[in-house]
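Please find the structures below.
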Structure 1
Amino acid sequence: MADDAVQQSADAERLRILIEAYRSGEDPDLSHACRAIWEILYARLPMLTVTKSKTAQHRRLETYLKKIGLPAGADLQYVVGPVLWFARERRVLPPAQDDERGAESWTLDHARYEEVGRALEEGRAAFGDWMANALRDLLVEQQ
């Protein structure tokens, strides 16, 4: 548990610095911030094994992003979504279930998770525009 608190603090500081860089014009397209968020969210995927519910998975990741400094807002789901879409497309996560099925756990294939983790830049290239646009909207709302 202490390791999680240390990681959360490190993630929060990393995100704070990247948001400051965006606001000062050093990262106008949010590429550095989005790259970091992809890494942060991908690292959290093993914590999603308690459910296949797409809503629950979104909420867990959204909650983490709020804990590390992103503002709450409707667009937060579009910051989280691309990482989940990529992970499902690459079969790291099982197909999402709707909420009527209830919580169903699953087992993470660690080898697959690590292999796909080395290709995060491909996911960001494919799905990153949704994340960047949603993140930009959230940060504008926060000011």
Structure 2
Amino acid sequence: MQFEKIAITGGQASTVDPRTTPADVPANLIKTTPPTLNNTDQPPSVTVFALEGTAAQTVTCQMFALDESVEVPFADSPSAVNAARRFYSVAASFVITVGALSYARALPGKIYYRLTAAPAADATLKISFAAGTPT
């Protein structure tokens, strides 16, 4: 399984709420769901999460879908484009623990992985995709 990685600084504050400050959403927390799984023509149906860190660390994550169909009047201005973005909550926040995989339904397109409770020490959130049914 290949993972996208998000570095987490120990004790960091929650990342921004995309519904109130879409221009401030960090680009490194937006990941694109691949159209197909590696070496197949099958679209992913499950997002798989793992957390690398010290034993018993956890991170709370909430997924938001980015609507890229919004038309922006001043499209040549990156700040105007970012401020006009629309994000939609996918589901409730969920906890990811070191040593255990977590799962969520995979959605196509770009997804913002908002960190709402970070561990006290540095860690790495890992995100991958698979076939099957989320459990």
TODO: State the single structure among 1, 2 that was used to calculate relative contact order in percent (Cα under 8 Å, 6 or more apart), giving 31.
DONE: 1
Task: For -22000 (helix-only ellipticity at 222 nm (-39500 (n - 2.57) for each DSSP H run of 4 or more, over all residues; to 500), calculated) the corresponding structure among 1, 2 - done: 1
Task: Structures 1, 2, by Rg/Rh (Cα atoms, Kirkwood Rh), for residues 4-43 alone: label with the highest value - done: 2
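Rule-based calculations on the coordinates, nothing more; no lab input. All figures in this text were calculated on a predicted structure; none of them were measured in a lab.
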